[in-house]
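Just so it is clear, none of the values below were taken in a lab; they were calculated from the coordinates. All values reported here derive from a predicted model rather than from experimental measurement. Cβ atoms are built from the backbone, for glycine too; each structure is taken alone.
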Structure I
Amino acid sequence: MAELNLDYYRGSDQYSDGDVEDRILRDVRKLTAAGKAEDPDGQPDAQEMLYGVIDEAYRTGDETDGFAYLYHLSPVRENILSWYPFRKDASALEIGAGPGAVTGILCKKMASVTSVDLSKRRCMINYERHRSADNLKIMVGNLNEMKFPGLFDYVILNGVFEYAGSFTKEGQPYQTFLRRCAGFLKEDGVLLVAIENRLGLKYFAGAPEDHTGNYMEGLKGYRQGSGVRTFSRAEWLDLAADCGLRVRRFYYPSPDYKFPGEVFTDESLSAASYDRNRWNFDARRLELFPEREMAASLQKEGVLATFMNSFLVELSASERLETPEETGEGSEILYAKVNADRASCFQIQTVIRRNGDGQRVVSKEPLTDAAQAHLLRMHEYEKTQKTRTLLLEGRQYPVRMLCGEEKDGRFLYRYLEGENLGERVAQVAEAGDDAAVIRMTDALWSLLLQGEVEEDGAGKEGQDAFRRVFGEVPGAGEGRLLCPANIDLIFDNLILSGDTVWIIDGEWVFDFPVPAGFILWRAVNELYAGHESLEQVLPKQKLLGRYQITPAQAQTYWKWADFFEKQTVKANELARYARPEKKADLKDIHTFGQRARLTSTLYIDRGQGFSEKDVVRQEVSLKDGVYEAVFDIPHPEAVRDLRFDPIEGTCCVCALSSPDGQLRPVNAARARKKIPLEGGYTRVCEFLTTDPSYRLVCRGGVPERVRITGRMDLRSEDWALGRAGSLLGKYQRIFRL
């Protein structure tokens, strides 16, 4: 059982997320009582219960409270270290362990773990989560006052180092704290620091600085005395040298160290695909440009490492590297993809290593005991596959399944040097060569149809199996059914190496009939999802129609895929907490800056209709959305009608009224509920046009002066297009009812 040490606790917590931590502690205790808090991956329903607790926090609390639950409790947090080749029988000091986001994975990989934090409440959460770990000691209090029986093989700082300026009183707080942490290491010990990159690409693209909440603060330099800061790659090299340490390696967790799905090194980053899921959890995040496309440009320039969003920095004072015997790995890790955001029976990781002979080896490994059977099924399928053929640019290539070799519960594959066909089809698409895209898709369709066709249909047993995995059974007109069916036969899983095309990653293979059209739809959908510009070259539905996949069938296939992802695999649980990034076109920002002073126009009809010859214009200054304009009307006795245009050239949302008459919207897309204004009520009007307009109906004759007041929010045309689609969808749903 874990040990909780309070000898150094001084009676007050010095760092906290607030009262939400009391609720987290309460809920973790409930999970512990139900036997679900520890090792949630090892029990089929434990992870579901854990995410249920997070769901409830988002539902009943505010956004900040919900994220606190997600940040502290999500199992995906462990991905930052689950792949790391720690020495066997090692000891670790985890500084600033908090509620134990990575304590569990350290306990699984280490002989002994000492976790330290200033907050008793956070340590209690950690203790409740990992109380059965016999190799864990949790210590509450100030690290500077603590005494340890010996030095450690590893010191871990996960999201802690950036705060050194707030709890280290000496001059040069970051150097002082880094030296202090290194002082707890054995002579050949290793210090691991997970932290954001000050120059992370997401900050350029519109994400607020993670710690201060201010846009671009780290990019332009932190304010003096802020107590928090992050560092760039070059700054880490200098910082380490100042402290008598050396950076052994930079690892690059992606999309960041908090919720990583992949980890790159300098070697693997040059061939990285920056299109894995990058969930955004900050409702204030802007999108000034597509981060993925910019990353591809930086990669081509060879500078992507400088702008990755996070680092896992590996430091040591020693020149010595671990031996294969010490880690049990026998090789250097170059890349890791950790699929932990899934049901426990499907949780695996893929690791690329370089062995002692300099050869690269790919390893697929279970993250849970339950996932071992998943890998065994994949391996059995690999062994039974026959050679097929694929026509590429007029040449027939043999197609073979890459088969792994089982060793100590892992499956080892040779690393293929060659061309990924997903990259080839993307290149021809970017070049605008729709004919080449069609030829490659034809080739994939032909390859699919070389599989074993189930002539007699699925049968009841096959239909039941299909329903369990995909939610509903195929209709009568689905055409060819394949069995066994590799539904992940996509372009990215085809590698042309030498004179052979190899199929890799046969993870999703089923022993019941599956429509060939569904498999092709998945391949096409994956291609278009990763390359949005392809739609302009060749509309997706046009390509699908070539293989008799109708829009109705595509919708059915989407439902199958959605059920498979969410109900069967339970993949991408993090997606439910993601928030959309707000698109911010710099042209709109420039326009809105100009429109802080805007021109409103009152059109006057004296019997000949409205025209530009008879208008009153008024310059109006908007401040915090507050609108006020006064129009002097010459010869009001001759006026028959008035039209008021609050602005020209910009969409807007207005809540305006006049004490001199009634404002009636002419072309508002929606007039929402009434709100109190100027002692009365007015409607909030959404104008999705750049020429918003009202009629002003005066009571008892037109006065010499008209006053209009209220609120006005300027909106972009992109907002208007999105809002129009949303309203149209709503009305369509109403009509269907």
Structure II
Amino acid sequence: MANPFYTGEHEAFREVMRRFVAREIEPYAHQWDEDGEFPRELYAKASAIGLLGLGFPEEYGGIAADQFMKIVASQELAQAGAGGVSSSLMSHTIGSPPIARAARPEVKARVLPEVLAGKKISALAITEPSGGSDVANLRTRARREGDHYVVSGEKTFITSGMRADYLTVAVRTGGEGPGGVSLLLIEGNTPGLSRTKLKKMGWWASDTATLHFDECRVPVENLIGEEGQGFKIIMQNFNSERMGMAASCTAYARVCLDEAVAYAKERKTFGKPIAQHQVIRHKIVDMAQKVAASQAMLEMLAWRLGQGESPVAEICMMKNQATQTMAHCASEAVQIFGGAGFMRGVKVERIYREVKVNAIGGGTEEIMKDLLNKPVEFGGQGLDYSYALMMAEELGAITCGGVPMAIGVQTDMATPALARFGSDEVRREFLVPSIAGDQVACIGVSEPGAGSDVASIKTHARSDGDDYVINGGKMWITNGTQADWICLLANTSDGQVHRNKSLICVPMKTRGVQVARKLDKLGMRSSDTAQIFFDNVRVPKRNRIGEEGQGFTYQMIQFQEERLWGAAACLKAHEFIINQTIDYTRGRKAFGGSILDNQVVHFKLAEMQTEVELLRSLIYRAGEALVAGEDVTRLATMAKLKAGRLGRELTDACLQYWGGMGFTNETPVSRAYRDSRLTSIGGGADEVMLMVLCKMMGTLPGLKQKGNA
């Protein structure tokens, strides 16, 4: 059946692209990879078939193109299996759109025709050595001197950086945060600009560089857009970049699939083609399934963009889906090729080396996930909390509790109140880099004498003019040894315990902040946990989140999300242990039969799976209520209590079925057994959860009967 998204015009261009790639790129791809670059003449050849002008204004030599025409271009280029060639040849698709969109007319007229004709090369320079995707905190500075900006700083990992004639550079022209970022067009022959070529794992044919700007004088007319509007323009550019990467990665996965099928039909072992071995056929089916799913999602998103929608969150998901599909297919293709796949010169080997750059460029897979449920204006996607629960559940599949815990502190424990109640200034300073993954956050509530009893904390923040002076200590702080800042709960007055606390963002490098020690724990060992002291720590009052005295209330709101997140992260971890135990007990024999054959074992495992599904239903119900704006204290408390108790019961039972093997550190069930205890302690111990529920039900001694809440 014909694909309904592609017209005759699309298919005609596909044929042009296919001939171009077969004639001009594929025969030379391996040698160009070895040489570390491709001939500059390729740009003009690409322009001659209309490739470089796709989507740019016709008045500058561009060609009108919808999303599907761009997909055709990206995916046909990928057929050569040469990502380095494609990335540099098309670097203008990320370097020139800001010029076409926001530069002065005379700059557009001077730059765009030469770039689209293949006479000049354009590149985008945002990433810096100190931070990749943290655009809002870049350090390259441009100070105004008369009719020029004077630029000093450094950019790195810049595609086409060695040969680019025009560089679209993100610089800081104002204060901290996204509002101080601007874009400048800097020409490649500007005095003070130097370049260093980088050696890479893949993309060898792409010239990638570190750029050094030493007092480079740039005319003010080269400012792209208004001063201070650079961050906004860059964010607008990311959608197109990520869609292009998703299209390419899906196509590279298809190339791996096609190459693997062809090789499996020819390569023989034990007297028959390896394609006739069931394990190989299953690998190929899995690859085909992932490619088809990615392509379907890509085309649906392209259609939605054509309808005027802006599905930012789905584009982030698409980018991750595509890079993970590429990674899977490249790995499986190399495995099917065997020794041949390890040799230079074959497409699957080259694509295998290029997997990681696609999972990093345009926003890492971790950042794509972290973007999903934070405010758009601070680098997030503005999605509802259901996406956070989905992320938590998927992270649980890592089966190492410390990793989801560390990520969860960043996304759903230390930052929700900041995202909701913080001033724009404090959100720019702390939330933006945390969303980008360039700063690590931690939450400081628990104290040695007040674990789950938030009302009884002793850490005090004394008012002193425009500052708070903080003294006290916090205990059991996840991410504490590597955090860049802490969301600290402290007493800011001597009033009622529920109205005398505030949340304050405290940079960990502030004088007087001392990480006393890293704590050695029973489980969650991959997560760093610390004890922290504050000795006359002076912090500006502007770092306070929301109103003074509202910290207790804000923290109770954060607890709702923390408890649901922690419970959701248990789901797939529990299922993994159940499935591992099924496999182990099926293979382990005792008294003439497998352990799994014993009714007590397979009945218990069935009960545990039922309990996991019940927990999932409770979490989903609470998530729906939270999204609807309801108070979910009761449901979140129940979910956390249930998750903690189920984790202990499940891992205890499964470890018992593993016998002596369950007592060794090498088995996942052992790690799960150690990790499970924290779910019943962190974010409020089981006993505290029961007290909360009893209070809401009116059954706590000393309270009047209230009935069900």
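Computing helix-only ellipticity at 222 nm (-39500 (n - 2.57) for each DSSP H run of 4 or more, over all residues; to 500) across structures I, II gives -9000 for structure I. Source structure of the calculated read-out (P(r) over Cα pairs in 20 Å bins from 0, in percent, 16, 43, 33, 8, 0) within I, II: II. Match the computed value 0.05 of FRET efficiency 1/(1 + (r/R0)^6) of positions 257 and 553 (r between Cβ atoms, R0 = 35 Å, to 0.05) to one of the structures I, II, and report its label. This figure was derived from II.
Each of I, II could give distance in nm of label points 7 Å out along Cα→Cβ at positions 361 and 449, but the derived value 4.2 comes from I. Assign the value 30.5, 96, calculated as Rg and Dmax of the Cα atoms in Å, for residues 385-696 alone, to the correct structure from I, II. Going through each structure in turn, the value belongs to I.
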